[in-house]
Structure 1
Amino acid sequence: MEKIKRLIYLFYYLKETDFSQLNSIIKYASVKTGRSRTGIIFDMVCSVFRYNTSLKDYFSFRFFDLNASERKKWAGTGFMYQFQLQMNPKGKRELLEDKIMFLHHFKPCVKRAFCGLAEFIGDQEKAEEMLRNSSGLLVLKGSHGQIGAQVEVVRCSGYTATSLIDYMKTRKFDLIEEYIVQHPVLMELSPSGLNTVRIFTQLHNGAVEFLGARLRISVNSPVDNMAAGNLATAVDIKTGSVISPGVYSDITKLDQENHPVTGKRIVGFIVPFWKEVIDLAEKAALLTPENKSVGWDIAVTASGPELVEGNHNWCKLLWQLPVKKGLIDELEKYI
């Protein structure tokens, strides 16, 4: 049964694959290892069945450099899908998928003003208030957007309530939020986008356990997702100190000890208000006990941390790549 399931996964991976991109990365691995492209392709497909990974995982985890025992340590796409489905069952995860529902449910963890498009249309006073916010900026979102998709930052001065509503309808945005102004030290590190902390929590026997923390660092990008070409680093869960260089999801790019644009030192960077960040993640995790394994995105402002969103399908790459090792053992104990 498991082999049949992985065969189905393989067909799904093939359907979703950008073959131009895949061909490029196969060529890179072939040149790097001296192995034939055919041999790498065969090994890649076999890994889907042996390690429950996707075609892309083979390269993201650098399986072409690893032996069998090392490969077994990595939590791949197939494993993560099954684990997260068990921990965050369908019918319960909608709270984390719908950003409007999320913001209302987690209001105790949210400081910024927000409203859905329907509310924005129906409440002229609310609309004018949002346009007068102190940052001078607004964030427009699709309430079901993923990995930074359907997000745009706009200047309040360029819109009236009516013109902004028209623009949102045209671009299919249905959520508007006050722009979060990040802490000055994070702005110095990278001013192009909001640099958030991702805290991975696991509810176990009613208590919150921490699976790790990562700082996502924007690189000339208004969003900080790795998929958009940005950096990710590991953060010491006890101290809030960055303990790894910044890594890209693109394996052809070198790790960064310093920010490639601002030049600011990455390793050793201290995330402000760290105790408050951890406390906020724990508070959020306890507000959704039906979802046991969540990746929380937290912004840090001059006045403290603020919850941005929670992810039931949190990223295996963001979790594992910065520490350069597979962490499947950390999850298997909860199954």
Structure 2
Amino acid sequence: MVINQWLPAAHQGDAVGDSARRLREVLRERGHDSELYALTIDNNLRCEVRPFSHPAAGRGDVTILHFAIASPMSAALASLPGARVIQYHNITPAHFFASFDANIAEIVTRGRDELACLVDRVDLALGDSEYNRQELETLGFTENGVFPIAVNTSRLTRAPRQPALEQVLNDGFTNILFVGRLVPNKKLEDHLMLAEHYKRYVDQFYRFIFVGREDVCPNYYRMLRALMASYRMTSERFWFVGQVSDEDLATYYRTASAYVSMSEHEGFCVPLLEAMATDVPVLAYSSTAVPETLGGAGLTFSPKDLEYVSELLGLMVYDDDLRANIITGQRRRLANFTDERFATCVDQLVARFS
């Protein structure tokens, strides 16, 4: 069987693209022909991802579109003669962007409208979480299900050590980590406010580290910097390090005392799994798909009572017994995301179209 995947964009280190490449590997291991096609492709991926203009892009017995943004692929998928599948990775609601970037707000609105237009035009709609599946069902996709995202945590757990960076990070400060794009739904301003409470009630020797692209929503990033200036927050306590290599990312996880998520919209949230895989205890606001991804692991909270959250964070950092129990629970949760389980899900998907 020919089972192809379409990606609007193929980027190195992107969770959706990484998962698509792993799915292709499993399909090929089972004897299927499988290729990836994308509209835009990073230069270092051109040897393994074909352009969408390639004539074979529409010749699959099954075609899977990874849906996270509006693109010409949606209309093209609906016209295919073979089986048509979407895997929905969620689209952040426009209201998060409305006050920062009208263009992004329009783009995500168009994406959600385009998703709705695919109702009754695909054979199967899959969410990479139950939260996303429920959204598909609400839109009217009657044939729906959950298909997991493949998360390659070994790139972090087996990454070579970076002694120079480790030495800088192991200077006696408590490292509190966030990983992800710096965009409004992540609510990084709440991290800054949490830091003020943490300093007041727990410990003055802290450092919040933000790893991820800063250029997605520049007005939002400027707002964060302005907030820091107004509260006279020093840059030595708040590191914005941008997008980093896997080796550096592994070092940030390795030296972190806690991973904090204040996000108010997540379709899955891969960094939660990365933190768990690297034995970093997770403290997360209980919102959208976050409780599902954690599956009872880590510590969650709601509402955002920052005095309470700062005390939880202090316990997570300094209570050795609590920390050990959290890490044990996180390791247990990771058993649900093994490569073997992913392969079983692939077999079940293929069986639907065999």
Thinking of 1, 2, which structure, once FRET efficiency 1/(1 + (r/R0)^6) of positions 5 and 205 (r between Cβ atoms, R0 = 41 Å, to 0.05) is computed, gives back 0.90? 1
Using Cα extents along the principal axes in Å as the calculated read-out, with 63, 41, 37 as its value, let me know the right label among 1, 2. 2
Work out the source of -0.43, -0.84, -1.13, -1.18 here, i.e. which of 1, 2 gives that when log10 I(q)/I(0) by the Debye sum over Cα atoms at q = 0.12, 0.18, 0.23, 0.24 Å⁻¹, for residues 197-292 alone is computed. 1
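Coordinate-derived values only; no laboratory data. Keep in mind that what you see is a predicted model, and the values were worked out from it rather than measured. Cβ atoms are built from the backbone, for glycine too; each structure is taken alone.
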